[in-house]
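Once you scroll down, you'll see the structures, which are given as structure tokens.
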Structure P
């Protein structure tokens, strides 16, 4: 039982970090001055809100589909500068790539841990 609770708290911590990353992406147009670049700003606002929302749902009730969705969202956010044509805006591009890859990696690690992998625990 202790192992399950410990693993659950690690997964919850990962989802909280994803929610914070989503919030950071949501605020990034104002933080880094690209709010006037419509496509980049809307991508950050939409991607950040979706990532944060899914991560907060996962905090409340952990399910594998939430991690798969955040993995996909993270990869989409990382690819957005090229897919949506704002790769020339350095601040927007690096913010999207950094947050997107961080969220995707967190989701992949959480999926791996949900499968029973991860560090060995003693009871």
Structure Q
């Protein structure tokens, strides 16, 4: 299960929660409420405040205006929520991007799958 791979972080602010609750997936908003700016998978992923990374994403990613930054990786990549549905990753080291999942629910399911994690 993913729950045993999550380390609780600083609590997300109420004002920020209100700003994004109608825009971001319900499952992510639950993580914000219950875990705050959590880290997952031994620090590989970190849930972030989108406002802290939005300007960077807009300046460095051609789909930045259609994306909301939701997580970062330990390698400096940004995980995005795009077009109200897709989970993407801007891979700065490689200079490219990828769509990781068609929904946040599927993305979370993949993060809990040892086979998936072993083959990334």
Structure R
């Protein structure tokens, strides 16, 4: 199976030179994987999305669909590494055995996510 992510960045106001580029890759994937899913992430407890006991590196996509509150992403050992603000998204690889959890900061949020095992 192949996953084809594309990232485009355009910025004409921050720097004296305009930034405008796009990067596309073709990533080989396998199983297990998780199709596009929506989960309510609460403030009460960390919600495990990728189990650390599942071996392998995973590609992970997430979007915080909440228009007001943010979601913290962290390893299953509670090492925080990302904060998705309202309507923000991310795509990155998860290290082997690190797992992934999410926790809402102020109020429950709906997180859209998917992951693919690196082939």
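The numbers here are math on the coordinates, done by the rules we state, and not lab data. Please read these numbers as outputs of a predicted model, since none were measured by experiment. Cβ atoms are built from the backbone, for glycine too; each structure is taken alone.
Once distance in nm of label points 7 Å out along Cα→Cβ at positions 27 and 59 is calculated for all of P, Q, R, which comes out largest?
Q
Tell me which structure, out of P, Q, R, gives 31, 12, 11 once semi-axes √(5λ) of the Cα gyration tensor in Å is calculated.
It traces back to P.
Relative contact order in percent (Cα under 8 Å, 6 or more apart) was computed and gave 18; which structure, P, Q, R, did it come from?
Q
Given a value of 0 for helix-only ellipticity at 222 nm (-39500 (n - 2.57) for each DSSP H run of 4 or more, over all residues; to 500), point me to the structure among P, Q, R it was derived from.
Going label by label, the one that fits is R.
FRET efficiency 1/(1 + (r/R0)^6) of positions 19 and 43 (r between Cβ atoms, R0 = 30 Å, to 0.05) was computed and gave 0.25; which structure, P, Q, R, did it come from?
Structure R accounts for this read-out.
For distance in nm of label points 7 Å out along Cα→Cβ at positions 51 and 91, the calculated result is 3.2, so let me know which of P, Q, R that is.
Of the structures listed, the value fits Q.
Give the label, chosen from P, Q, R, of the structure having the highest value of mean count of other Cβ atoms within 10 Å over residues 11-18.
Sorting by mean count of other Cβ atoms within 10 Å over residues 11-18 in descending order puts P first.
I have 3.5 for distance in nm of label points 7 Å out along Cα→Cβ at positions 67 and 99, calculated from one of the structures P, Q, R. Which structure is it?
R
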